[in-house]
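These are the structures in question, set out in turn.
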Structure 1
Amino acid sequence: MLDKFFKLSQRGTNPRTEAIAGITTFLTAGYIIFVNPAILSDAGMDKGALITVTCLVTFLATMLMALWANAPLMMAPGMGLNAFFTYTLVLGHGLAWQTALGVVFLSGLFFLVLTLVGLRERIVRAIPVSLRLAASVGIGLFIAFIGLKNLGLITQSPATLVQLGELSGTVLVGLIGLLLIAILESCKIRGSILIGVVATTIIGMLFGFAPFPDAIIALPPSMAPIAFQLDIPGALKFSLWASIFSFMFVDLFDSLGTLLAVCREAGIEEKNGSIPALPKMLTADAVATVGGALLGTSTTTTYIESAAGVADGGRTGLTSLVTASLFLVAAFFTPLVGAVPPFATAPALIIVGIFMLRTVSQIDFYKFEEALPSFLTLILMPLTFSIATGLAFGFSSYVLIKLLRGEIRQCDPVLIAIALFSLISLSI
């Protein structure tokens, strides 16, 4: 039955290999169970409910990918977008988290419409590769900066804006965790981030920097404090459309790039380069964002960590089914997850930021017409604490330079429209 439903024989795999691949994906991306609640709780959301929602949304979204698209892909609340949700929309712009969830819902809804009418890939093709790479790097810097701040290694300074923080006990324990993850990564050990978070938490507890949990297993906390609490009417303000676009755009090229890369590695693309199940995968991604916003979390997207499972032989949705099941089980270990302190999740943010910086070498900084927009995109995201601001400056400066060079015809009309919209959003 499994063979027939998941086409195991057709793709040259078997249940044992798929199960191992699913476990590998879970270990590689399991850090999201700790990190997502840690970030979103800073927005004033209930942390216990966030742990349950993170596990449940990841379970449902990944099951959708498994059973409908039959792909070895995991979906969960996206890193970077959760930081944008908390530190830009809620803490930066003063939005209520309910309104911010409304922004995520609308971005997912528009995302779904674009996918169904076939415009999603059209928009991605309109964006220059350099800006797509710069956006990824900028989000990585943004996440790493938040990690350094949460760790306490960087603190506020009235004279220089930021400065080195005090090397307290929690900071030192966090740095030990960061070093441990780096060593595990260099040794190619699966689940390095998850292991690092757990080890840092245990060390912190042993030295009295964090309390031991009261229990190990318990029923998942209620989702009621955050589920279906989104404020959609409040998110319809014109001033928030730039944020809606930012959520949609980042998820747009991030998930599509992940899908193409992982599917190619899994060998499930045709000889002509097409992926038959791609429309289903894209639709599942958009539906997951809408559903995630309803349940109470930021944008849900396809995880590049899925590649770890594929590298271990995952080829079908059975891999995703195993991964999804493990996230559902994790919801019953909420007491352990809730006991993880900020200084233990901070190293995970820094490492994820490093991962996202890898593509910076692919940007041609010798072509200044691409260097300036790319630089503005990647540097303004962390410095303004806003992904939307970095994207707006990147798009508008790219088109403006092309216009002044007399090369505006090289810009796709969609890109020009996005640049104009970006200029309007900056002036509001």
Structure 2
Amino acid sequence: MIETPEEVEALVIGGGPAGLMAAEAMAGAGLRVVVAEAMPTPARKFLMAGKSGLNLTRAEPAEVFAARLDGGAAPEPPGYFRTEDLRRIVEAFGPDEVADWARGLGIELFTGSTGRVFPVGMKASPLLRAWLARLASAGVELRTRWRWAGFDGNRLRFETPGGARAVIAKAVVLALGGASWPRLGSDAAWVPWLRGAGVEVAPFRPANMGFRVEWSGHMARHAGQAVKGTALSAGRLASRGEWVVTAQGVEGGGIYEVSAALRDGAAGFVDLAPGVGVAALAARLAQPRGKLSVGNRLRRVLGDPLRVALLMEWGRPLPDDPAALAALIKRLPLRHEGAMGLDRAISSAGGVTAASLGPGLHLPARPGTFVAGEMIDWEAPTGGYLLTTCLATGRHAGLAAAKWPGG
């Protein structure tokens, strides 16, 4: 039996980056905030992202940054939270502001050669510890193992270690994540409750994910190797980032940057020699090869056994004509059998649609309730875009919630 509901001033459901930033914004406005997190510890996906180096943001103007927030979909799906809607949110708390915020937590940053911004220590855990300490000093109460169980009129029900609980809040921010990496807490269990309240939720699809490839036996020895020095393209998206050949297919940052277009049906291509023109390649390939095998000749031209293996895998039968072979090297089809699933995707597309959102990321269907982060139907590549926008939407929703008439 649920006890008499507890009344709180401000409630955030979800302890990831968007939720914690919403809590910080509301606490900064003078509200006493409770954060309910389903997992034993907060921000698990954030910590997972930081294991290979926390790419916090991107060193580029906010308007350039915002232009990458359409996910590469062409045309954008109905209800999609469009770039122009996100632009003002990101411009208010964009790359420069995120960097200043991290430095304010005592985190020293550096900018890589591609403009990606990282903590000097590369890890997410020091930043998270400092952040949680600052939130606690601001009076934010974090309740872990508090799993949201839906609405009950004006109450929000929770399953907790102490049994079923109910909370009534003057202002609520939902920051429950999308549907990727469900074992880390983002399982989209909230979808039926919001749909039942009259909120439109677009179906979730994987984003920033790898693609399945049925490799021939010749590729087995390359599993786990990084592909460097290539350029990828799909639709209107392009990438010069590294990617990885795995036993199941292709993954990694370079792939993720073009994944939305690949997922939506655009053909993908690999330029195996982006610094060399077709004519120069053809001239090299036209030189007498003597007793060299085809593979050894290609290694001399491309300088990398893995790139040669990809050419042999996706380009067979190789043309004999040097000009045609050079053209193939510059535009090698990326052959795959479809996107990997949500359980392995870095993020997800889909969520609360623009039609269900009012000013400040408010849900008119649930007065006093706001949403932030990956719950909203927007999509961004990795490389700092995804995390910065989660922080920006969390701050935006938190500031709006703090001004709510009941808050």
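Structural remarks
- Label whose coordinates, when mean projected area of the Cα convex hull in nm², for residues 169-320 alone is calculated, return 12.9 (choices 1, 2): 2
- Comparing FRET efficiency 1/(1 + (r/R0)^6) of positions 297 and 337 (r between Cβ atoms, R0 = 25 Å, to 0.05) across structures 1, 2, the highest value is found for 1.
- Which entry (1, 2) yields the derived value -9500 for helix-only ellipticity at 222 nm (-39500 (n - 2.57) for each DSSP H run of 4 or more, over all residues; to 500): 2
- log10 I(q)/I(0) by the Debye sum over Cα atoms at q = 0.06, 0.09, 0.13 Å⁻¹ from the coordinates reads -0.23, -0.54, -1.17; which among 1, 2: 1
- When relative contact order in percent (Cα under 8 Å, 6 or more apart) is computed across structures 1, 2, the figure 26 traces back to 2.
- Top of 1, 2 by distance in nm of label points 7 Å out along Cα→Cβ at positions 161 and 289, largest first: 2
Read-outs throughout are calculated quantities, based only on the coordinates presented, and are distinct from any laboratory measurement. Keep in mind that this is a model prediction, so the values were computed, not measured. Cβ atoms are built from the backbone, for glycine too; each structure is taken alone.
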